[in-house]
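These notes open a run of structures that come right after.
Throughout, read-outs are computed from the coordinates displayed, never taken from laboratory work. These figures come from a predicted structure and were not determined experimentally. Cβ atoms are built from the backbone, for glycine too; each structure is taken alone.
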Structure 1
Amino acid sequence: MPAGLTIRDCAAGSDTLLALCRDFESGRLAHATLLSGESGTGKRTLAHLLAQGLLCAGDGPKPCGSCRECRRYAARTHPDALFPAPAPREKTIKVDALREMIDALSRHSLEGGTRVIVIENAERMTPQAQNCLLKTLEEAEAGTYFFLTADAETAILPTIRSRCRCVRMQPWPEKRIEQALIKRGIPSDRARTLARYCEGSLGRAIAMHEDESYWQARDLVRRTFLSVQKTSDIAAAAVLLKDQKDNGDRLLDILEQEIRALMHSKMTNEADTADDFPVHFSGASVRDLRKILECLLTARRQKAANVGWAALSEGLMQTIAEEASKWQQ
């Protein structure tokens with residue numbers, strides 16, 4: 001779980017999540033909760049915070065993160081916390097994992113009576129495993145809480161969904177992600193950049209921050225595609241890109257992120273975003289930037305059709321250079 005986040009942090013800005021938070025705080029949490037949403041929207045973090053909070057023995061807001069129960073939960077050694085998951089080298093959660101869970105639940109709780117079960121990526125459960133879980137949900141004892149996460153709620157059997165409180169996690173607003181990243185100790189300039197490009201996913205933002213290859217690829221995009229101002233600039237940029245065939249998809253993805261971010265800044269008059277771009281882009285209109293996106297789509301199709309990387313990347317830079325010459329007239 002990301003350090004420093006609380007249940008209230010995860011719930012901020014969403015009436016549905018705030019209601020879930022209030023029910024947790026008042027002891028009225030449903031016995032089964034299904035958190036769904038795109039990867040990185042915080043469903044896994046929230047599921048574990050809720051489960052840990054139910055076992056927490058500390059004073060004040062729960063989970064405290066420092067009591068014995070919280071530490072054991074964080075280390076996945078708490079005897080009353082179960083985590084059914086795929087077996088080693090398996091991609092699906094098979095029925096045997098659920099049977100082991102049922103066997104554990106048949107015994108008395110070892111600590112205080114409350115037990116929690118967290119099933120990440122619940123859509124990976126086989127149909128047999130889901131049916132096994134259904135029977136357990138129907139017969140669950142008081143004090144036993146289930147937390148399921150899934151990218152898509154519809155991947156879970158309707159009979160299971162009907163026995164869960166279903167909560168859809170939404171992409172986080174940029175400002176909220178920026179604040180959460182700063183709270184983690186990430187410098188404000190980088191936090192602002194991450195929030196802009198992570199598509200509402202705090203998890204993705206953290207992964208991007210920790211992935212040095214992402215920053216190297218972003219720097220390369222800026223020194224090539226975003227630096228050409230005239231056709232005579234293309235040769236030098238092409239030298240930097242010539243060995244990047246295997247990294248081509250990522251470079252095109254980053255270029256698209258950059259162009260869309262600049263379009264957004266121009267449509268919303270966000271000067272700080274526009275100021276982060278090479279100065280020669282200041283004269284580009286939203287319509288001009290759409291032309292580049294259209295050419296980028298063509299480049300993707302060419303790549304899928306096995307057109308050589310050098311040809312498609314130079315062709316894309318040619319288009320950018322031709323458009324840039326118009327902006328600067």
Structure 2
Amino acid sequence: MNAPPDGWTLSASAFNLTPEVVRAEHAAPDLALTLVERGLASEIEVELGQLWRGYPAATVDEARTLRDRLHAAGGRVSIVGVSIDEWDGHRRRTEDERLAFLEPQLRTSAALGARGVRLPLGQAGGILERTVPLLEELDLVLYEEAQGHQTPAALPADYARIAEIDSPHVRLLLDISMLMPALPVTYLDALSRSGLDPALVAVLRDHWREAETHAAVIDHLRSGRVPGPVHTLYMNLLVRFGRSDIADVASVLPLLGGVHLKFWDLDDADHRLSDPIRDVGTALAATGFTGTLCSEWGGQEWLDDDPWEMTSRHLALAAGILSDRHPSAPPQEASTP
């Protein structure tokens with residue numbers, strides 16, 4: 001496999017194995033370990049809520065055990081997905097309670113040997129600054145993840161807060177789902193099979209990045225014309241799929257400490273998969289970026305492909321693109337599943 005630039009680490013997300021976690025034939029930590037044991041990646045991202053039933057309570061001993069097993073296999077945890085539950089079952093948590101909810105997750109992540117933890121952009125809110133001393137104590141970075149429609153233009157205050165804190169322990173993580181030139185072929189196929197209006201499917205296929213398309217998506221939802229069985233899948237159009245260009249995030253690239261190389265399927269006939277990777281790689285090379293670039297598969301929602309094979313093939317594609325980041329380099333293609 002081609003190697004990315006020095007200081008860039010390709011990793012794989014255990015989230016990719018979610019269907020196997022749900023199947024529950026093997027324990028979630030054992031499944032996460034397979035990403036290293038099978039040679040897919042030496043660094044992996046994990047979701048704390050997927051690993052142990054005791055979440056969000058501290059699972060420090062279990063974390064150390066998994067850390068040691070990963071180390072023995074030649075791997076480690078890069079970033080841990082954590083969360084803040086805003087409600088205690090009866091009322092909204094206070095800021096002190098939100099911090100108390102997060103703290104054991106940070107300590108468990110440190111016991112895992114992780115470099116950092118990940119929260120959705122803006123979720124920490126007013127406690128973000130208050131986490132810095134604890135992050136320093138635990139030698140962790142807190143990454144705020146932006147994806148889909150969460151551009152700097154849409155959420156300027158959340159990006160500004162990261163810049164204002166100005167700490168190496170609080171960084172931005174960019175999910176390239178923000179930069180989709182077109183929708184996944186298999187997703188469009190799934191919408192077509194659901195009975196969604198063929199005229200709307202055609203608009204989504206041919207005019208994804210046009211402003212009128214967003215308005216059409218909302219109008220169709222409000223009209224009640226989205227078939228029930230595909231309603232959740234349809235919401236990806238409003239939440240998980242973005243339509244921005246790399247220029248739209250250029251101003252915040254200096255804040256970046258990590259990238260999610262989100263992919264949905266491996267159909268790259270027109271470079272809809274490889275172009276965002278190439279654009280990000282070229283932009284990061286100009287900023288002196290160091291950090292992880294993680295393969296994260298989102299297409300499991302409608303596909304039943306083998307997650308290890310999908311991840312392996314995607315990492316091979318990404319490594320080839322990122323090892324030659326010149327904008328005029330010929331595209332690398334992945335074969336279709």
Structure 3
Amino acid sequence: MSKTPYQATYSPFRSFTRSEWSKLEEHPMFPISISDIDLTKLQGLNEPLTLEEMEEVYIPMIRLLQIHITHYRNLHNERDEFFKNSSKRVPYIIGIAGSVAAGKSTTARVLQKLLSLTPEKLNVELVTTDGFLYSNAELTKRGIFNRKGFPESYDAKSLIAFLSAAKSGKEILSAPVYSHLYYDIMPNEKQEIEYPDILIVEGINVLQVPRSLEGKRKKRVFVSDFFDFSIYVDASHKDLRQWFLERFFKLQETAFLNPESYFHQYVDLSEKQSLEFASQVWDSINLPNLEQNILPTRFRADLILEKGECHFVRGVRIRKI
């Protein structure tokens with residue numbers, strides 16, 4: 001029995017398999033050979049990055065972003081002509097969201113590298129929202145140290161102020177710096193950003209809307225309001241958990257060995273103790289944050305990267321326009 005029109009399934013997204021995505025359009029030759037890029041500087045810990053991934057997933061994405069950025073710049077010029085004035089173009093802001101261990105940072109670094117190599121010679125800067133977490137002292141004072149990464153653990157006003165300054169055309173931007181070694185904000189360090197053409201903002205919280213405001217008409221500005229394009233890095237709960245555990249074990253063999261590391265206290269745990277501890281962190285902190293705050297924002301993105309085995313992208317969803 002055929003479906004009547006009203007029974008059809010509709011979606012605001014177009015879905016592509018990896019194979020379909022890799023064949024989209026005959027991409028113009030990239031300015032340099034992908035093989036000349038040092039992939040080890042872009043990939044995350046325990047996140048393999050291959051030439052095939054670059055060519056089949058990221059190069060088509062860069063072409064898509066070039067289309068959006070070109071239209072963004074043309075719109076700026078046409079508005080200047082309409083208003084009969086000349087104004088400074090503000091940064092094109094790309095937001096990247098997703099769970100802990102999803103590989104957001106790798107995606108952000110790859111996009112930063114490839115966009116900076118396009119013929120336009122764009123100044124592409126990358127900021128992570130980790131820098132806008134409250135300090136450990138402040139989190140402890142508020143009684144939410146064990147909820148680090150949840151929406152309430154971020155200095156949202158400072159993050160909004162930073163993005164507002166960027167979209168206002170401020171020439172030099174300053175962002176706080178977070179240290180994964182010390183697991184804390186570095187009070188005397190700042191990331192200085194000058195004249196960015198493109199600003200990539202990466203973090204688990206960038207597409208979140210406070211749950212207390214959902215469905216309510218409040219005069220609030222959200223981080224995502226400043227994005228011109230947004231990406232969500234998606235994966236199954238099972239894969240995310242496995243990647244988190246694998247990363248913890250890898251860090252035990254590397255970064256945790258440093259006596260100055262906050263996590264040095266866990267370096268001598270047995271394999272069983274390490275598995276129990278990492279599993280407890282995932283189950284009590286990362287998983288609830290994913291289910292309550294991060295995953296519900298997935299369909300607010302313009303593009304969804306669907307990952308499968310070993311962090312490799314298996315499909316892409318694009319919001320229709």
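Using helix-only ellipticity at 222 nm (-39500 (n - 2.57) for each DSSP H run of 4 or more, over all residues; to 500) as the calculated read-out, with -16000 as its value, let me know the right label among 1, 2, 3. Answer by label: 1. Largest in relative contact order in percent (Cα under 8 Å, 6 or more apart) among the labelled structures 1, 2, 3 is structure 3. If FRET efficiency 1/(1 + (r/R0)^6) of positions 149 and 269 (r between Cβ atoms, R0 = 25 Å, to 0.05) is calculated from each of 1, 2, 3, which structure is the one that comes out at 0.10? Traced to structure 1.
Output the label of whichever structure in 1, 2, 3 has the greatest value of Kirkwood radius over Cα pairs in Å, for residues 141-252 alone.
On the way: 1: 17.7; 2: 15.4; 3: 16.8.
Sorting by Kirkwood radius over Cα pairs in Å, for residues 141-252 alone in descending order puts 1 first.
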